[in-house]
Structure P
Amino acid sequence: MENSKICIIRNDKIGDVLLTCPMMHTIKENWPSAHITVIVNELTYPIVKRVSSVDEVIVDYRQQFRVSNLVLVKKVADELKKQEFDHIFFAYMDPLYIVAAALANIKNRIGDGNNLILSRFITKKVSISWHDFTKHEIEQQIRLLEPFSDEPLSIASPEFMFDDDLKNDVKALLDSDAIENGYIVIHPSYGEGNRGWPAQEYANLIDLIQTRTSLRVVVTGSDKEKDIVDVIFEQTETKPINLVSKTTIDQLLGLIKESQCVIGAETGPTHMATLCKRPVISISPTKYTKPFRWGPFGTNHVVIKDNESCDLICHTYKKNCQEDYCLKNIKIEHVFSAVNFIINQEKFPKNQLYYWFKTSATVAILIEDLSDDNALEATINLLKQENIRWFLCTSKQSIKETLSGVYDNIFLANEYNLKKWVMQFSVSDVTVIHALSKPNRLWIESIKKLVALKLDREPVVVEDSSTFTNIKDLLDCYLSQTKELSMTSK
């Protein structure tokens, strides 16, 4: 792609745009002479303008031309044709731009090949496997570059250009204590697919930080979070710095870059912290939102999550849950301990994929015979040592009777009662089904597909009766199987 004109379409939400910035920088690192244009919406324009590897930023033509969709497609096609792009990458599969790029006859149109309708307009299809929990959103975007490289590409961290004016603007927002002693940013908002930690808990956390450390707390957000923020400021005894609706988006980026730590759900500001290599405390309560895809990538972080007591199917896009199981287990002292821990660490976690598995995965151990109970005992012991959620499942009454004196978390159902199996795996939010003996292929595939209808992802089936002696080998077995499935789905 040397000496070529490249366009990247990413005209959606702030967090998604931020997680595509490494792709922009990776292109420039590998093809330095490429000219990169990014099409974004008005809100994210100031951020992408500060990415050093981007040559030009264009505001979404929807926001420039106020015309009907039919006229708009033609206008966008004309604009794309004028630019004479050689390649157009659909980091966001926007139907308008996909059709317009085809009308403009752009030679290389690269996007996710799994969309049966839109992929007809894509000339270079990359099959993005969203059930592959070994791939973060950043890594999935990098995969769009696969058609142009024979070797896997290393992810390049984007560099943001911070001029003196922006630095002075940020200082003007802070008080002298924050400038001298440092500060933590708390962003109580949360994106779709997640739930927010209660405002009262944030208020208590702020008081802990500002009484037990020398750090100040800065609260950020927009008018959408006014109700939450009002409660926080009413309940805090040690008042934090209130920057809600008082920063531009690039000022927020500059503020986060100079912070000691960012606390909040997996949303725009925590993604900013990730790209600026600032420590993150990720408070993402729901089972549905997992760090595998959206967590802090490549920066020091702690994930705060405890779904042990939740016995509901979690799909926050489909159902607005009113229960508080996932919220009440997140204790203030745990978050405060995480703050003290993470700001003093050189590198944590050492292996983020292992760490994400330990904090967010559930393993169902499928056992249909007891010919090798050493493998069963070894697997359970390793999972218990690392506090990874697990349970046993079987269709054999005799196996449950034999093991019930040793283990109390055994699920039993007739093999043909698919409804019961699917409900159990969905409620338990199963990530891996570890089969210690070979299951019926049609049966297990049916369960996977039916669970995917409820959770939007398939559990990974691992058939392995090895007696593992350490957790690294066991997790490598789970993760390598997932990667193999992802490769075969291309």
Structure Q
Amino acid sequence: MGFSLSIPITGKIKSSTFPPQDSEYITASIDFPRGTPFAKRVKITRDVEEHIKATDGFMNYSFFNPNSLMMGGRNQSLYIGLGDPRNRIITSFDVADNLREKFKDVEGADIRIKQQSAGPPESDFPILFQINGDNLKDLKSAAKEAGDYLKELDDVRLVNDGVEGETEPQIKVELDKKKMKDENVVPVVAAAVVRNIFAMESVAKIRPEDTGETINLNLLTEKKFRDSNNDLEKTKVPKTDGSTIELKKIAKITEVNELASINKYDGKRYIKVQAELKEGTEAASVEKKINNFLSADKLEDLGLEKDAVSYRGEVMANSEALDKIFIMLLLAMIFVYIILVAQFNSFFQPLIIVMAVPLALVGVFPALLITGNVLSFLANVGVVALVGIVVNDAIVFIDYANRLYRRDNDFVQALITAGQVRFKPILSTSITTIGGVLPLALVSDFWGPIGMAIIGGLAFSTIGTLVVIPAAYTFLHNASGSISKALGR
């Protein structure tokens, strides 16, 4: 029993909320680095198309947004049709692997192939975590190290560290407070001058008589003065005495490559690191490696707080789903117990009947492991459904044993007779239920986990009803007798 219940903890059963299926199509996503020229984006897209056409199992393809390239988009997504899985030998998993191998030759973009899951849309990256902090330089350094570490792992196929390919050329202006004080320049005025160079400033509003609509007049520095350091350095900044001074004398102006956007969460900056895994790789095992690499000491060495990393990937989604399933399972057991208390007019006998539920769990995990099914959302739904199914055999057994005991006043003989008389009905009920669920487990990969969870749990709980339940009932009966004698009743 201990071994069976420990199977999910050991990781022998793969866990996924909605595992990918052999589907009628897959999708390809092309991500271009910032600043990729239009001609290069077109060439890469054409190369991807040629690889798709030359792949076995391919039927047709189309773009989700054909105008994305023309509009300067950094992402191009394709739908790749494969046809009905029942009418082809090669699976969508094989097609995806073949394409990934071919796309290794395509340079200048990150190309991802995504298998379709049977559930709602999920994140493209099973591994996804945020590195939070106030210092952007430290964040970039930590994200780069985490990305480099992930690239070295054999289980990881593609990595986006949130830094590489996300930067673009920028002009950085750092005002020097000491120099501004020495030159009698008001910092707010200097900052306003710099801001007005790069951003439009509303200077007036007009309302033509013929239309009556208000029109904003905005002032923006010409592009040639914004793109040239030399012109920017010569920008005049007013002083308190009415004269002006060149910007370069009170500020440091440099050309840098910085992140195109800064993301914030709970008031702190963060950089998102993402990774795609090879088929069959458990996200939990990779996330554990990352957690060990980005230890509290490591984060402190990088200038970040000990809890600077927060995970948002597949593991977190699975954990949240399992938490909800556990609450549902607990509520189901409570409701069943309350109903049984009213039926048996006892608080103790329903506890014995509800024991059939953990007995069923002992059979669920080996069944999933042997058949190669995943501990998915539907498998967990099957576990919850077992609460209402497996108690039926225990109810039949306990109820009949109680009637025999009240009639003959021989507890042990009542249990033996109940086992003999109810053996065939209990076995028949379980076999017919298993027979009804069996097509569900065999016909579809989608419904397979829920079917096998019910079959495995019901099979083991049937044995438990005839062996463990009588033993537990005997123990409870003897214990209650001893307590009654001790109290002098």
Structure R
Amino acid sequence: MSERTAAEKIEQRYYVGNTETVSYIVYDASENIHAGVFGSRYNIDLLKINLNLYTVLSLINGIWDVINDVFTGPIVDKTRTRWGKFKPFLIAFAIPSLVMAVFQWSLPFFTDTQNEYDMTKFFLFLAIQMVNEGIGTFRNISKTGLLSSMTPNPWERARILTLAKWISSIFDNIPGVLLNVVYDMMNKNVIRIGNKRLFYGSIGVTTAVISTGMAMFFFFTAQERVTQSEEKPSILEGFRTIIHNRPVLLLMLSDLLGAFTLATGQDNYFIDVLGYSSFGTLIEIPSIPICHISYTYVNKMRRRFSSRFLWALSSNFENLTKVLTFLLGCIGGTGKNGWYRDWKKMFLVMATFDFMRKSFWGVRNVVPTEISYEAIDYCEWKNGYRSEGVIIITKSLLSKIVRNTTSGIQASILSAIGYNLKQGFGRQEDSTKFGLFATAFLLPGLTGALSIIPKLMYKLSPEEKEIMYAELVARRRAKERLAAESFEEREPARGGE
């Protein structure tokens, strides 16, 4: 029995209307509206915190990230309001998140950007990052919880997710493309920027305002329709749901092993070696048609192959292409004659691999997310209540510890290969340029490959899903009837008063 047949057999009703569907599509698109290359190069180009100090900053923020996770998940799980369990957090933290973005982009106006060791700058940026981390944890938990509870129909949920990813994919590259072109024109002196602080800041704040407005449309429109248990699970019970449920354990292990991925980022290679920030956009142009077409056969792929196979293939194929890109780039040596220094040769290599990778793009954006939602439903099936907050936090807790450490190491890797913040655009040493190439492709390709192991162990068959969702539908309807009867009993009492 296919996964679609099992889901449709359980629940034929559709719950989410057109306006709500459109609002989710708008929200999905909003997540791709950000400062792009100007954000990723913010410290290197503008703020200029010493790379080793930046490593310390990342480690401190990582420790705080783990600490705030411990109490954030249970707070969300214990929340019950007339507006739902998740919406209050998404709405309440939207504006504070925007305010912190304004503060961050304003830092270069009142700190010493020429002194790499300015501790005032260091602590102000650290404080902003820690506040953002706390807000982000509440928002990420609530976002996942809201999306998983918009409809009790698993097939409708997958349909909305696929539709949103497909439509937003048509437009989501446009902001990044425009910003990359502007960045290249700035570095090539095609356009002259009189005040970099104002220019970078205006881009950062403008994109933050636009994305916040789009997200708020969804936050106010969306509804939570999966019935929550009146009993609020304890923290200990929430953690037990992770230990005794195989799907969540495998998700946690996959996230954990994936967190060991190390890289300095392809943007740095494109900018400092090839000389073009927009090179990443250039190699994606040939694959634009297949990227959009890939969403049209997501359902066929789900009927033909298991979730385990699709999850492993779509998520880990990129690791293979990164290693192959490195090997081909080394043709001609590690110096100036190497292919990795020639943008034309690298275009042929990377555009080919990107085309192959984008043929799985629809599956990659839909299946892993749907597996996460299935795991939450699975825990509800086994335990009798939903505890999205603790599940999401516990699933990612260990991986966050590792990822926050490895993200801090990124700055140290740049320092180790000889990256100099004072050298400027395209002026790094030859050995540093090869180091940027190796750490952008070979290093993440090898260190990221381990995450495939738990994916190959994932098994939740269509037959088991049919049983699971049949029982969940029956339980939820029973809860709805009890809630309605309880409400009817209270109303006469109020009338008598």
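Here helix-only ellipticity at 222 nm (-39500 (n - 2.57) for each DSSP H run of 4 or more, over all residues; to 500) was calculated and came to -23500; which of the structures P, Q, R was it taken from?
For helix-only ellipticity at 222 nm (-39500 (n - 2.57) for each DSSP H run of 4 or more, over all residues; to 500), the value -23500 is produced by structure R.
When distance in nm of label points 7 Å out along Cα→Cβ at positions 133 and 389 is calculated, the result is 2.0; to which of the structures P, Q, R does this value belong?
The structure behind it is R.
Taking relative contact order in percent (Cα under 8 Å, 6 or more apart) as the criterion, which structure among P, Q, R has the greatest value?
By relative contact order in percent (Cα under 8 Å, 6 or more apart), the leading structure of P, Q, R is R.
To which of P, Q, R does the computed value 2.7 (distance in nm of label points 7 Å out along Cα→Cβ at positions 101 and 325) belong?
Attributed to the structure labelled R.
No lab work stands behind these numbers, since they all come straight from the coordinates. Worth saying up front: this structure is predicted, and the values here are computed from it rather than measured. Cβ atoms are built from the backbone, for glycine too; each structure is taken alone.
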